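What follows draws every value from the coordinates through simple rules; no lab data is involved. Bear in mind the structure is a predicted one, so any value in this text is a computation, not a measurement. Cβ atoms are built from the backbone, for glycine too; each structure is taken alone.
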Structure P
Amino acid sequence: MMLHPASVHFAMVLPLVAATFGVVYLVIKTESMSKISSRLTLIAAIAMIGVWYTGNQAGPQIYEYLSEAGKHELLEHKELGLYLAIAMGIIAILKIIGCRMKKFALEALAVVLLLGVTATTFLQGKDGGEIVYNYGMPFKAYMIEDTLKEAAATAQKEEECDAQVEAYEDALDTIDSISEEVDTIYGNTPHDDNNE
C-alpha cells in the first residue's frame with residue numbers, strides 16, 4: 001500500500017501554516033513568534049522530506065503502468081519534489097540560525113523563500129493530481145484495452161476456434177493479473193465474485 005497519497009496533504013498544509021506564522025513574525029517581530037515560526041518551518045521541512053521519500057517509493061510501483069506522457073509527468077513530479085524537499089531543508093536551517101542569532105534579515109529572507117516554496121508546492125500538488133486523475137486512474141483501463149487488442153489480433157491470425165478462444169482466455173488471465181497488481185499497489189480489497 002502506498003503512503004504517498006495519504007501523506008501529501010502534510011506537504012501542502014504545513015508549509016502554508018509555517019509561512020503564515022512567518023508573515024505574522026515579520027509584522028510583530030517578537031521573540032516568541034520567531035521561535036514558533038522557526039519550529040513550524042522545521043516541521044514543514046521534515047514533512048516535505050518525508051513526503052518526497054514516500055513519493056520516491058511509490059513512483060516505481062506505478063511507473064510501468066503509465067503511458068509515455070504519464071511517465072514523463074511522473075519523472076518531472078519526482079524531480080520537483082526533490083528540489084522542494086532540499087529547499088525546505090535549507091529554509092528551515094536559515095530560519096533556525098536567524099532565530100538563534102537574532103538576525104531579523106536572515107529570518108525575513110527565510111520567510112520570503114518559504115512563501116515561494118509554498119506557492120510552488122501548490123503547483124506540485126496540482127501536477128500530482130493530474131498524474132492521479134489523468135494518468136493514474138485510467139491506466140488500468142488502458143492496459144486492459146491493450147490486452148484485449150492483442151488478444152483480438154492473435155485470434156484473427158488463428159484459424160481454429162479453440163486457438164481463438166484460448167487467445168481470449170489468456171487475455172482474461174492477464175487482465176485478472178493486472179487487476180490484482182493494481183489492487184495491491186493501491187491497497188484495495190480484491191474483488192470477490194462470491195459476494196455477489
Structure Q
Amino acid sequence: MSENQPPVSRGFLGRARDRSVAERLPPGQYLVHDFPVLSAGPTPHIPTERWDFRVLGVTGDTLGRWTWDQFRALPDETVTVDIHCVTKWSKLDMVWRGVSLDVLFDGIKLDAAYALVFSEGDYTTNVPVADLTGGKAWIATGYDGHDLEPEHGGPARMLVPHLYFWKSAKWVRGLQFLEHDEPGFWERLGYNNYGDPWREQRYSGD
C-alpha cells in the first residue's frame with residue numbers, strides 16, 4: 001500500500017457496549033456482530049498461482065518459501081478467537097482456519113527479537129517474534145468455514161488476535177527477522193508500536 005493513500009473512514013463510528021460480554025471487551029471497545037472492512041487503499045485480488053509466502057533472515061536471505069499449493073499442504077488448524085480493532089470495534093468468537101507460525105518456523109533458528117511482516121502493495125507492520133510463536137499467531141486462509149475473501153485479506157492474512165487487528169496484516173506475503181525493531185506502515189503514521197488492546201495502546205505515547 002502506498003503511504004500517500006488515505007485510510008478508508010467508513011465503519012469508524014462507535015456504538016454502545018454490550019455489557020453482557022463486558023469482561024471480554026478491552027477498555028474503550030464496543031461489540032459488533034458484522035465484520036467491518038477497513039483498509040488503506042483498494043483491495044488487491046491476488047491469483048493464488050502467483051502467491052507465495054517467504055520467511056527472510058536478518059540479512060534478507062530466504063529461510064523458507066512456500067507456494068500456495070505447498071502452503072495449503074501444511075498442517076492447519078481451526079481457531080476461535082476474539083478480535084479487537086484499534087477503531088474500537090470488537091467481534092467475539094471468530095472462527096478462522098490457518099497455519100501456525102510455529103509450523104513455518106520449525107527448523108529455523110529464532111535468534112532475532114523482532115519481525116517485520118510485509119504484504120501485497122508494500123504494507124508492513126512490526127511484531128516481536130515472541131508474539132508470533134507459542135501458538136499465538138497464524139497465517140489465516142479461511143474464515144467462518146469459507147476461504148478468506150479478498151476484502152478480509154484473502155487469500156491469506158496474518159492473525160495475531162492478542163494485539164490490535166492492524167497487526168494482523170491483510171494480503172500477507174512474508175516476514176523478515178530483524179535485529180532491531182522497525183516501525184511499519186501505521187506505526188510510522190502514529191499508531192502504537194506494540195498495540196495491546198488491554199492497555200489501550202492505540203497511538204504513539206499510549
Structure R
Amino acid sequence: MDASAYVAPTAVLVGNVEVGARSRVMYGAVLDSEASTISIGDDSIVCENAVIRATAEGGTSHPVVIADHVFIGPHATVLGCTLARCVYVATGATILQGAEVGPGSVVAVGALVHANAVVPEGTFIPPCNIAIGNPVKIHAPGDANLIAAIKSVGFPSIAFGVKPDPTDRLAACRGATEARSREFEAHLSDEVLDEWPS
C-alpha cells in the first residue's frame with residue numbers, strides 16, 4: 001500500500017492487494033483477492049461497503065485491475081474484472097468476472113456489466129440496465145431478448161468453473177457454493193494484522 005493511500009479502519013483487505021498513491025478505501029469496503037490479485041491504481045476511490053473480489057476458481061485467474069482515477073460507489077460489487085482509467089461505477093452497480101470496462105465509461109446506479117462483456121471507451125450504461133457480450137449490447141429491464149442473452153454468457157462456468165445442465169438450477173447452485181467453499185477454505189488460517197507491514 002502506498003504511504004499516501006488511506007484505508008478506513010473498518011475496511012477489510014485480504015490477500016494480495018495493492019493500493020496506489022492517494023487512493024482511498026472507505027468504511028466497510030471489502031477487498032478480497034482469494035487466489036488471485038487486486039491492483040488499484042493512483043487517485044482511485046472505493047466507497048463504503050463496496051465489495052471487490054478477485055477469484056481463480058475453475059482453473060482461470062480473474063484478477064481485479066483498477067486503473068487510475070476510478071470511482072467505485074457505495075455498495076458496488078466488482079468481481080475479477082478490469083476497469084480502465086476514469087471509470088465511474090455508481091452505487092449498487094455490479095461488474096462480473098472477465099469484464100473489461102473502457103476508459104471514461106459510466107456504469108450507472110444498479111447497472112450490471114455481465115461476465116466477459118467488453119465495454120468500449122466512453123460508454124454510458126443507464127441505471128438498472130445490463131451490458132452483455134463483445135461487442136457489448138445494452139439491455140433494458142423487460143427487454144424480450146434479455147433472458148436468452150444472459151443464458152448465452154455461461155456465467156456458472158466463468159465464475160465458478162461449473163458446467164451444469166442449464167435447466168438444472170439446483171446443480172448450478174450446488175456447484176457454485178461448493179466452488180466458493182473450496183476457495184474460501186484458505187481463510188481458515190487468516191491472520192489479523194494490527195498494523196500494515198513495512
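Summary table below
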{"quantity": "Comparison of P, Q, R by distance in nm of label points 7 Å out along Cα→Cβ at positions 99 and 123 - largest value held by", "calculated": "P"}
{"quantity": "Which of P, Q, R yields -1000 [helix-only ellipticity at 222 nm (-39500 (n - 2.57) for each DSSP H run of 4 or more, over all residues; to 500), calculated]", "calculated": "Q"}
